[in-house]
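Please treat every number below as a calculation from the coordinates, not as lab data. Treat the numbers as computed from the prediction; the structure is a model and nothing was measured. Cβ atoms are built from the backbone, for glycine too; each structure is taken alone.
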Structure I
Amino acid sequence: MSENTSNTGGNALVFKGMGICFILLTIPFALWGAANNMTDMLVPAFKRVMSMTQLHSSMIQMAFYGAYFCMALPAAFIIKKFSYKTGVVSGLFVYAIGAFLCFPASQVSSFTFFLIAFYVFAGGCAILETCVAPYVISMGPDESATRRINLAQSFNPIGSLAGLFLGKELILGGLAKITEDERVAMATEAPEKLAEIQGKELSNVVVAYAIIGVVSLILGIIILIKKFPKGGEEEDDHKPEHAFGPTVGRLFKNKNYVMSVIAQFFYVGCQIGVWTYTIDYVIANNPTISEPKEASNYMIIGLFLFTASRFICTFLMKFIDPARLLTIITSIAAILCAVVIWGGGATGGYALVAISACMSLCFPTIYGLGLTGLDDNDRKLGGSGIIMAIVGGAVLVPTQGLLSDKMGINLCYLMPFASFILVAIYGIIAHNKEEEVGIVHD
């Protein structure tokens, strides 16, 4: 990455003096990446540990992504009232608290307590995403905004890989080698033995979350100590604040922004749904695989593709309009979803893995397109609206779980199939809007 020599260089990635802060802010992208993918593995894990249905275990995703809807707006008020730095530090500390709450939840073996812990944990993620992303957008010229947010977001899958590793080796790897039928039988014949097994399995969840909780706590202390610029200015320089009501009014009148919120809602539902049910899909479609830990290799390969594709797409954006690239890649994802649904078998598994490569640029691109052209004050509130759209994971993933329970694991991928088509349509609309207003990306 490079810094420009002035705050007006249209071709620069970041403004002068923003380099170190930009580097620090890439770490939270990795932290919420780890959080998201560890949560994906919790669904099949709790399904087995507590003998749940797909719908019941997917309540984990509802708690996690529901927190985004509830906490994004308060995070926007924090950065409007105080600073981006205050928001970032608050998010990191809440993230750590939520991770540490898994310990008391495991001690009482309460699924409800775990849901509370995951809700608090995700609340920290929501505050981080609301504060960090618009700050990254404001760290350089508008012409490089989409490329800048994609570069920062490139560190998200690195954290996701770490989360997958922890999930595979600690959470899934720690599951007892007994079938669901055997668990059901033990619940009546040997409840004490089952409780002992469940206690050991849940302790692995505690260890995994304690690791990332400690990392978040340390990073929060570092950022708290370091002097941190506020947007394009130092923290002691204050711009006049815009009133909440008029800001909301301007945002609702901005059709591009409103459509980006809708697109993000459906995209997040796609991403989380694709990954949440990968393990069960692979087990159902591949007779040689029966254990979640082994099936999780498909998720790891998919995430490697996701990571590589993120850097490739960031490079391609120097030559292809981001909105047009969004349409191309989500159209391919919809075709792959069709193979997953109606192809099945090994072919369906390979297509499911390939979808990850198509999802790499979606979230930051929709985010960047939605905030492009907004001033710094509108970005603070506008960014929270796009983050609130992550509630799509809380709404659409349980819906997909219900489809799985009623129609089978293959047909549940009708949900991401339809959602990818909607996001592709948004890309066309966003591209036409850019041409209309004359926005040119560097």
Structure II
Amino acid sequence: MFQILKNKVYRHLFLAQLVAVSGTGIATVALGLLAFELAEENAAAVLGTVFAIKMVAYVVLSPVANAFASRFPRRQYLIFMDVMRGSIAVSLPFVTEIWQIYILIFVLQAASAGFTPAYQATIPDVLPDEKDYTNALSLSRLAYDLESLLSPALAALLLAFMSFHSLFAFTSLGFFLSAFLILTITLPQPPHSPKGPVLEKITRGIRFYFATPRLRGLFALSLVIAMSTSMVFVNTVVIVQAELGLTPQDTAIAFTLFGGGSMIIALLLPRILDHLSDRPVMLLGGVLSCAGLFLSAFAATYNLVLLIWILIGVGYSLVQTPGGRLIKKSARPADRAGLFTAQFSLSHGCWLAGYLVAGYVATEFGISVSAFSLGSIALIGGISAFIVWPRHDPVEIPHIHADLPLDHPHLKEGHSHSEEGHVHDYVIDENHPVWPTR
């Protein structure tokens, strides 16, 4: 897995991701303390609003940002977004009103909504080999899991020497260092996406996404893991401390084991995917996530909670890590950013719904009802994934173009032919607006 770090361009991109997500993790701790300073007993409501703003920005603004991103060189675009995020982060310690937090967080997350899909779409161009790209996806998952474990510990260490306001400086430093690392490399520029009205470019990625069966399966599985991880992120503290009467340290251990389950799978997945295709691996992840959700309704002991959280972490990584492979094989290079943006927007829409269900249902009706509600939604997603993602899912599909003239350039591109038509890697684009059926 770590052999791909010998590639200088990818190494700098990975380090840029690592320092940026570490800064973001520290900011999460600092934001909680800032919310308590300004709102005291209403801090939970402030943080809930902040996370809702983050998800809304991701869902709504990422397709808009992608529509304009192709107008700029990729490296300059990513650097600009990093600099914007760093500038906003460094201003957070100076806020004096809650509404100021909301505005700054919206702008910060708007920049992240533009940065992240463009960054994700860059990696397949840097690492075109399938095995190298799979290793990169696992390494990225590992980085996120390590960040979730280490950033709170690093923040706690820093707080021993400085006020929480100073933590935002480290967040800003992470974004600026990410921008510098990207500045030191040359990134491949993808082919220009087709021109057209802005609204058409905004919706292009989502239209192509839902026209592709394997990506409809990815969306259904994204719903599954959004429900299961919402249970973990929102209700762990309630289960461990309110229902079981344990300590904050026990809550931290539960989160650690969830991340540990995800990390183990991230390390093993490159070898697993050498022998199995994406579909059975990801569907297994969906099954484990659903099972974990329903079991969590009966988690009466701390040890059982820990085992279930490991199970959900395993399911989460089995689904989340290979997702980029599906997008890579489902788009031309010019359309990858649009499909990564669609996945980014749609998956965060699932998380927004999951957070609301997990929090409000648990508050009104209890943890068990919340678990069953999330589990029922996840089950619908899991069954849908089995149905909409066909078992036979080849990359090359023979097809005909009854609507194209015989002298059309696409028909002269040197594809192989069979009795069923010409054959090539099939993706949705202008020449292939629908998926072929027998």
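Worth a mention:
- Origin of the derived value 0.05 (FRET efficiency 1/(1 + (r/R0)^6) of positions 71 and 303 (r between Cβ atoms, R0 = 35 Å, to 0.05); candidates I, II): II
- Mean count of other Cβ atoms within 10 Å over residues 127-134 from the coordinates reads 16.8; which among I, II: II
- If distance in nm of label points 7 Å out along Cα→Cβ at positions 183 and 391 is computed and equals 5.6, the structure in I, II: II
- Structures I, II were shown, and distance in nm of label points 7 Å out along Cα→Cβ at positions 103 and 327 at 3.2 was computed from II.
- Origin of the derived value 1.11 (Cα Rg over 2.2 N^0.38 Å, for residues 119-358 alone; candidates I, II): II
- Computed 0.30 for FRET efficiency 1/(1 + (r/R0)^6) of positions 87 and 215 (r between Cβ atoms, R0 = 30 Å, to 0.05) - originating structure among I, II: II
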